[in-house]
Structure P
Amino acid sequence: MSTKQKTAPTENPQNVKSEGYVSIYANNTQLQTSAFDVRIIFGEIALDTKIIEQKVSVVMSLHHAKVFAQLLSDNVRSYEQQVGELKLPNVG
């Protein structure tokens, strides 16, 4: 029996962009949640018409969403430590 440990496929994965990879800008986000997953719809508000053009929908498990939320929060906190607090506009 070998005592070598196998490396899990998620350790140090290589990032490769798929043929259909796209990059978008979003200034609007909508969330839809079920008992099993969360759908995040990214869109862009056209300021002249006040129409939200939905660009892409991303669906992930709630476990993945929790990890994603923590990573996003950590990144914003780190950014604010470098440049100062981001002031949020009054909306609604």
Structure Q
Amino acid sequence: MLSDDIKQAKEAGKLVIGERRVLRMLKQGKLSKVVVASNAKESLVRELRQLCDIANVELVMAKESGFDLGALCKRSHNVSLLGFGVKSEKAKA
């Protein structure tokens, strides 16, 4: 279930929240999965499909809206993109 995945990734320090950060980390090859909110802009979804195909990263179209994803991440604002699998800074230390 998506909410469980989000909780586990957040606790492990492997959750990236937000469009700019997810796109940057995706281009750097540091993500294994990207989740897109149901109400994300179509132009963003097209770009993500291309980038995920190139990077061989799983793209998940969530049933939840951006506000619902934000609530799952304990944020009080819209979250259109989530990225999973970024290497934790704690693991490097």
One of P, Q was used to calculate helix-only ellipticity at 222 nm (-39500 (n - 2.57) for each DSSP H run of 4 or more, over all residues; to 500), giving -8500; which?
P
Distance in nm of label points 7 Å out along Cα→Cβ at positions 66 and 82 gets 1.6 when computed on, of labels P, Q, structure Q
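Comparing distance in nm of label points 7 Å out along Cα→Cβ at positions 42 and 58 across structures P, Q, which is largest? It would help to have the intermediate numbers written out before the result.
Details: P: 0.5; Q: 2.8.
Going through P, Q one by one, distance in nm of label points 7 Å out along Cα→Cβ at positions 42 and 58 peaks for structure Q.
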Using the calculated result 19.4 for mean count of other Cβ atoms within 10 Å over residues 34-41, pick out the matching structure from P, Q.
Q
Name the one structure among P, Q that relative contact order in percent (Cα under 8 Å, 6 or more apart) of 43 was derived from.
Q
Which of P, Q yields 11.4 [mean projected area of the Cα convex hull in nm², calculated]
P
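Rule-based calculations on the coordinates, nothing more; no lab input. Keep in mind it's a predicted model, so treat the numbers as computed, not measured. Cβ atoms are built from the backbone, for glycine too; each structure is taken alone.
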